[in-house]
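Take a look at the structures below.
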Structure 1
């Protein structure tokens, strides 16, 4: 496997441990991690999460990035550790977690699969970013095993039984990490997005489709989504994604005023999903109908406060063509053939022992690439 390499245009943050040192904050450069506490002498970086640093807000984020770039270009950094020798931890202490449903293609595909006799989109979908709240305590870092969940299964019209999910799926997403909080009762304006969100992680939203099918009537996902959410260990700062910003798709009808933005917060990010090393899909984030800025504005329009460490998912990144669909439900539904893996096995849903890996990258300045690294999880059997 090619070693993960970060350019100075990226400088993602992580929490890592190495040797006798406990978990601490670092920045990725090349194939190494810069020890930020040793570089800056700042106790905020000798912490087991990014939260203390993120709470300082956007001016501190920018000053730190500029200072770090100055050290790099001046050849002043010596406290580094090879990424291959470090243990990477969950980068933030997650305060709240919400997940959206913001791909027009995904929402339409799923609507046609689950409600073939009804319109693909519900009436509210084009009016607001639809989402639900999850469980912060089940967000885990890449590499953490994902246990097959149990829940009530009710095939056909039979009485339900408590059993392990037989239709376990992934959803390829991005996650947005809130750094600066907001007071209760003060909605965050759509153009205040970069004042509160520090950066982006890769996110795998694990989904038990058979549990979801029974429990989501009339409310939304509950046990089918709340057993595990995997994120990458690297948080890519928004400041690293300036070259990736694009205009989002046209929105029809025009959204209400609080969702209208003068800022182009579409993001041209390429994703790749593999199962057991076999590439199965390449979703493109640039097609997402609702932007992360609009999602944040809607998340707080009722006066809900933001807290440092809040995380929200973009929703499944998908397309209308099979090569860019972001979950097995879409890839294999409607009479399509199951996904064929490198060893000749096929998958309609995930089997115990399967490893799903989500990787990503985006355009950087001067033709460079901003690498996100990867997030992965291996499916294990249900709890004993």
Structure 2
């Protein structure tokens, strides 16, 4: 496998070059950049025949740096790996499972090893999307990726496949054959506080009650003055959610919307009724340690070029602030300098769960997918 990288910024234009034939091009950009038709046309012209996959972000990871409103481009060329792309559209969260099934049906095959998926970040129930893909490709296929972002605005998000990015889209690439080598890791670094509470009423990704009381009221009580800045401040106070008697299967969930009238909170993924929930808060050093832990889980032996795709949560970026590069640098410290780093800050991260090895939607985590190709395969 061979990899090349380039970065576009409004002030400097293109920095570096990725021109020439490629099998796959990943493009992660600010909202204005990713929906710019001239940039898409330029990418398609520079890389004829490549699968061009990209999305809008909450910040772009390029090398060990983090940018805003740029376009990070990474190309991959394979010697023995077959690729296939798929796409679907979604109007609202209710269509998430069907959209996932459509993606899975398009990609399913006996030699499918990995699926990398990018999805609209505000119209989708990410849990149902992943469940739909898994229903068609099985639990042995590694599924990773993320939900597109729109800065800290939580407005319109964009996904593109071989053409200008648009809202309401889901796109994915399947990797086939024995040669593809994939490593994956996911870790958070958030600390829990407050009591565990039972989810007593929920529908999909909408939480109505905790311990029989309006969920939004309880949440606001714990946030204090931070409650005045909802839903934005919710990024700094996610929930740990886990099934009864199984804390090792915990997932982190972030609020994407609140309904003051109904006293409900809407999350990026499922909030299963009967599960337990506990508040979490961030710590700078623990978040950076979490990023390093994810990299350690995802490490691959050196075998030609490797690309690490980092999908980290926008909430981590907001909390780390000026220290945001530290979590990317922590990843590079684990991998070393001879690996191409790319990625973005998302509204949700897709990666296998360490406890079950099945893909799940995560929030507030650093998830890493490392792509390589076995020599001589």
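Quick note: the coordinates plus some simple rules give every number you see, no bench work behind them. Just so you know, these numbers come straight off a predicted model, no measurement behind them. Cβ atoms are built from the backbone, for glycine too; each structure is taken alone.
Okay, here's what the table says:
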item	result
Top of 1, 2 by FRET efficiency 1/(1 + (r/R0)^6) of positions 77 and 93 (r between Cβ atoms, R0 = 41 Å, to 0.05), largest first	1
Kirkwood radius over Cα pairs in Å - structure with the largest value, from 1, 2	1
Label whose coordinates, when helix-only ellipticity at 222 nm (-39500 (n - 2.57) for each DSSP H run of 4 or more, over all residues; to 500) is calculated, return -4000 (choices 1, 2)	1
Distance in nm of label points 7 Å out along Cα→Cβ at positions 149 and 253 - highest-scoring structure of 1, 2	1
Highest-scoring label, criterion being distance in nm of label points 7 Å out along Cα→Cβ at positions 21 and 317, among 1, 2	2
With P(r) over Cα pairs in 10 Å bins from 0, in percent, for residues 213-292 alone derived as 16, 49, 30, 5, 0, matching label from 1, 2	2
Highest-scoring label, criterion being FRET efficiency 1/(1 + (r/R0)^6) of positions 157 and 285 (r between Cβ atoms, R0 = 41 Å, to 0.05), among 1, 2	2
